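Given below, in the form of structure tokens, are the structures.
We did not get these values from a lab; they are worked out from the coordinates using the rules stated. Computed from a prediction, not measured in an experiment: that's the story for all the values here. Cβ atoms are built from the backbone, for glycine too; each structure is taken alone.
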Structure P
């Protein structure tokens, strides 16, 4: 990371050109990431929507979660998450049961089939990264991850518009 003395001012032409270049590259990355999300979702289940993959990954790490907590975790409204969970339940990837802490609420968790399909898709995804990035040095992968983390942190607390 540079010091203030070697950085272009945020309103200068060099900074504007760097932002334009970043915007172009992120645009390409997002288009490819969307296409990849569709592929990965279809690997889990042919009828699964790409947005549902993230829900499965959260449930994989949390074991089970209430709908409200799941919605808060991904920053999406309850109706949206409820619809996704209903679809995932119909596909046999998640199940709901009475929450042991609050019997009025339901805890959502992966089924064994959901866990197995998600794990298989994650292995395939990691293999795809290895194929595309196998000639990269570890320090470059670490640098990219650190910069993407920094970008994600810059957006983490962005207010809803």
Structure Q
């Protein structure tokens, strides 16, 4: 089964998780590039990013790999304001994943991951959702996320 791990990461936390999942799964890996500049003074960029996520805004993105060439797609996002990022929302909106096996992973500094995962599932309602994983930023920093990734990939591999 040909697999793709695709993720958006502004600070590198979600990238670390995505690359670990791809390596463990033996999958292709791609970072979603948000073409909107999301840098600047920390409190301001944080507020603007959270506002865009809460408003369910779309953004302009760049990717190269075509998900239609894969049978399983694992999609990752950090949580901003309790929501998925605009880049991942755009990816899910722009790509037809009907009938594909789809998994999700989220990284967060706190909680509110469950609602974001539910919203992601709604955007791919004609796909077969085969699993999800949530990782706290502190788990990335400590390295303890590796066991969660391994278990997540084992569960994905067992899915029909």
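A few comments on the model shown:
- Source structure (of P, Q) for helix-only ellipticity at 222 nm (-39500 (n - 2.57) for each DSSP H run of 4 or more, over all residues; to 500), computed value -22500: P
- At a computed 24 (relative contact order in percent (Cα under 8 Å, 6 or more apart)), which of P, Q: Q
- Per volume of the Cα convex hull per residue in Å³, the highest-valued of structures P, Q: P
- Answer label among P, Q for the case where mean count of other Cβ atoms within 10 Å over residues 96-103, calculated from the coordinates, equals 17.5: Q
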